[in-house]
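J.: Each structure below is given as structure tokens.
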Structure I
Amino acid sequence: MLLILLFFFGNTIPPKKSVPVSENAPHVEKKIDTEKLLTHAKEKLTIRQLEKVTSLENSVKRGDVKNQQLAVYKQLASFWRDTIKLFEPFAFYTAQSAKLENSEKSLTFAAHLFLTNLKTEADPAMQNWLATNARDLFQQALKVNPSNDSSKIGLGACYIFGNISDNPMEGIAAIREVIQRNPDNLFGQMILGLGGVKSGQFDRAIERFQIVVDKEPDNLEAILNLAEAYDQKGDKANAVKWYSVVKEKVPNPEAQKELDTRIKALQ
């Protein structure tokens, strides 16, 4: 449902076509400093909340420092998620906890937190921050389990969407290697589809999204991306067809209204 709202609320004009990405295009150099990001986040806290965060940060004593630090990171992640509901510090402390714990499960969970936000992030500097954090986590997870295809695909996605390399094709090649071995890896097909949209290769994107929809007819993310790809390609008939499918599967009246508006604009 969140995906539907992100795509449609306030979006009643045709989306702009993506500009193809050159293999040699320079990546964006703007970067976010994590310490400054955390400092800015603390400015949103009340005095009592700030005292709690500061107390947690200074609570690690001598002795079993690793387990103490792990517990603190988890408490800080929970605080930012549950009390403040702010993603960036929540994700950061979740990542710190995962790196210290060094289990495949915790590392991939944290990595996918960053990757999920990366796929819809528009600001280049934040893209870089999200992708850099996700990349580090996926790389550490692959040291624990080098055969995890999901982590390989996630790592490739960081290069496609994150402005962390001069050659975004580096990420595509890694994902294609997985897909060649296992065409039914729908996570990989989705990422390649999104990469196709990003580079303006809508026919290829449509092919990837269609593979996912054929395998998972109720996958709203894939159906919505398929409709968007047809829309950006300029194929109004198929865009209307797939937006209509989305509308049938979404129970939210406000989302249905937005879909109706888009469909009418295309007819």
Structure II
Amino acid sequence: MRIPLYQVDAFTNRVFGGNPAAVCPLMEWLPEVTMQAIAAENNLAETAFFVAQGDGYLLRWFTPTVEVELCGHATLASGYVVTYILQPERRLVAFDTLQAGPLEVKRDRDLLAMDFPSWPPELRAADPHILAALGRAPAQSFVARGRTLAVYDRAEDVAELRPDFAAMRRVPGANAIATAPGDDGVDFVSRYFAPNHGVDEDPVTGSAHCVLTPYWAERLGKEQLNARQISTRGGDLVCTLRGGRVTIAGHAVLYLEGAITV
């Protein structure tokens, strides 16, 4: 069996930037063990698989080790594949998902904008073991849908973090978003660590901005925010809070087109 494979760099306008995602359009679902094996072989933060359903698609995402409830950059990459390659006449594509519900990607000139849920932080402190593993105490910490949100005073504090991933793996399900105010037109910066999902540091994380957007919108008193994830590859996002939803927009570029033989 030959399966189409596209690799797209998301949240960037240049190859080798942003977050690379593999996208596999399918005629029908493969066994979960096969999709997980493909994701492990691709060895990217996420591999997306989708199957046509009516005018839209069913969409699932796998890291090299687990299936996840929501992935932003691989959704952006899937939207790119549909609207630029498979159906270039389309400007809007609807995806239905197992755990995150309905999602949309809209092509707006050279940007792709995703309609995602908003996950505001809860007013309770994060697990101290996870905070200690980050290596630097944050000014504040919260929890949002099981994710740790560590808020620092300066972007430099976030950039200099060197987490103890082995310690994070000892806390079941531990992952962490580190964030701080930005400058030079960037409202906030972030990094995302998910060693329990097989990804020590994710280059650019759309789903983390479901948490970051409502937090920074309230803190800064503005609905539209320019965000930058300051991993080694780095990426830029435009985030807009719309009540109980967020719009997360960015660029994407095609790196690779081929086929998998299984």
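J.: With Cα extents along the principal axes in Å coming out at 51, 38, 31, pick the structure among I, II it was computed from. Before the final figure, lay out the partial values.
T.: On the way: I: 67, 42, 34; II: 51, 38, 31.
For Cα extents along the principal axes in Å, the value 51, 38, 31 is produced by structure II.
J.: If helix-only ellipticity at 222 nm (-39500 (n - 2.57) for each DSSP H run of 4 or more, over all residues; to 500) computes to -22500, which of I, II did it come from? Don't jump to the answer; show the numbers that get you there.
T.: On the way: I: -22500; II: -5000.
Going through each structure in turn, the value belongs to I.
J.: Thinking of I, II, which structure, once relative contact order in percent (Cα under 8 Å, 6 or more apart) is computed, gives back 23?
T.: On the way: I: 20; II: 23.
The read-out was computed on structure II.
J.: Rank structures I, II by mean count of other Cβ atoms within 10 Å over residues 178-185 and report only the one at the top, that is, the highest. Can you show the working numbers first?
T.: Working: I: 13.6; II: 16.5.
Looking at the calculated values, the largest one is II.
J.: Can you say which of I, II returns 2.2 when distance in nm of label points 7 Å out along Cα→Cβ at positions 106 and 226 is computed?
T.: On the way: I: 4.0; II: 2.2.
Matching structure: II.
J.: Among I, II, considering only distance in nm of label points 7 Å out along Cα→Cβ at positions 138 and 194, which has the greatest calculated value? Each step should come with its number before you reach the end.
T.: On the way: I: 1.0; II: 1.6.
Comparing I, II by distance in nm of label points 7 Å out along Cα→Cβ at positions 138 and 194, the maximum is at II.
J.: Okay, next question. Given 17.6 as the derived value for mean count of other Cβ atoms within 10 Å over residues 90-97, which of the supplied structures I, II does it correspond to? Intermediate values should be presented prior to the final figure.
T.: Values: I: 22.1; II: 17.6.
Derived from II, not from the others.
Quick note: the coordinates plus some simple rules give every number you see, no bench work behind them. Every value quoted in this text rests on a predicted model; they were computed, and no experiment measured them. Cβ atoms are built from the backbone, for glycine too; each structure is taken alone.
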